[in-house]
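Rule-based calculations on the coordinates, nothing more; no lab input. Predicted model only: the values in this text are computed from it and were never measured. Cβ atoms are built from the backbone, for glycine too; each structure is taken alone.
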Structure P
Amino acid sequence: MSKYLISFPAPAMNIRTEEMTAVSEASHEVIRDAKAAGVYVFAGGISEDVSPLMVASDGSVTTETYPQTQELNGGFCILELPSRDAAVRWAAKFAVACRCPQELREFGYDPES
């Protein structure tokens, strides 16, 4: 079994304010389905209310990011699935619920994790 990251950036979710409750419920229903199927690992959204920090190897902290991740936001879910095809099916469920395309990435296998 491999772990897959299903995610979208916040700007991709272009919905009207009055639709947010329905979208939230639909996405939570997919999460409940993933839990019931035994494939759920973790899900959440990147908080845009808290600034990211860069922590160096000496423990020093600065308020910066890697340039390529300055716009890291949105929602994500990590599922453990038997195949890429299964991951595509779950990503499609999230695309319907969130009303936007989902990016799918596979985590590399690490026996220590």
Structure Q
Amino acid sequence: MNYQRKVGSKELAAKLESLSREISTLAVEYQGEIIDLLAILRSLEQCHRQIREGHFQQALPSNRQFLYSLLKDIEESGGWPYIERGTIRSILSQLNDQNDQLANSPDP
């Protein structure tokens, strides 16, 4: 196994690019539909969890040399993939900011 690879192949890179475009198109299609957008985010999070807890963990190296090589590659190629979760506090803060902007804007 070669843990020093970047994206596995040009074919994989092309498939990932296509998938990213499809997800972006889906998000644009449901722009303004907060429940639908939330469903898209939840689906992405679930896929991330399934890959991480299943396929990725099963593929982890079985010895220290390969593990070190993998960790070095992760660090050099951008770190661990992370899906940030929104919080109620950040949503309320954005609402407060929007309300403040509306209150301070001149009436048309």
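Quick look at the values:
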item: Comparison of P, Q by distance in nm of label points 7 Å out along Cα→Cβ at positions 9 and 25 - largest value held by; result: P
item: Ranking P, Q by distance in nm of label points 7 Å out along Cα→Cβ at positions 17 and 41, the structure that comes out highest; result: P
item: Test item: helix-only ellipticity at 222 nm (-39500 (n - 2.57) for each DSSP H run of 4 or more, over all residues; to 500) calculated as -20500, pick one of P, Q; result: Q
item: Among P, Q, structure where log10 I(q)/I(0) by the Debye sum over Cα atoms at q = 0.09, 0.14, 0.17, 0.21 Å⁻¹ as derived comes to -0.42, -0.82, -1.04, -1.28; result: Q
item: Comparison of P, Q - label where distance in nm of label points 7 Å out along Cα→Cβ at positions 65 and 97 is highest; result: Q
item: Distance in nm of label points 7 Å out along Cα→Cβ at positions 57 and 81 derived as 3.7 - corresponding label from P, Q; result: P
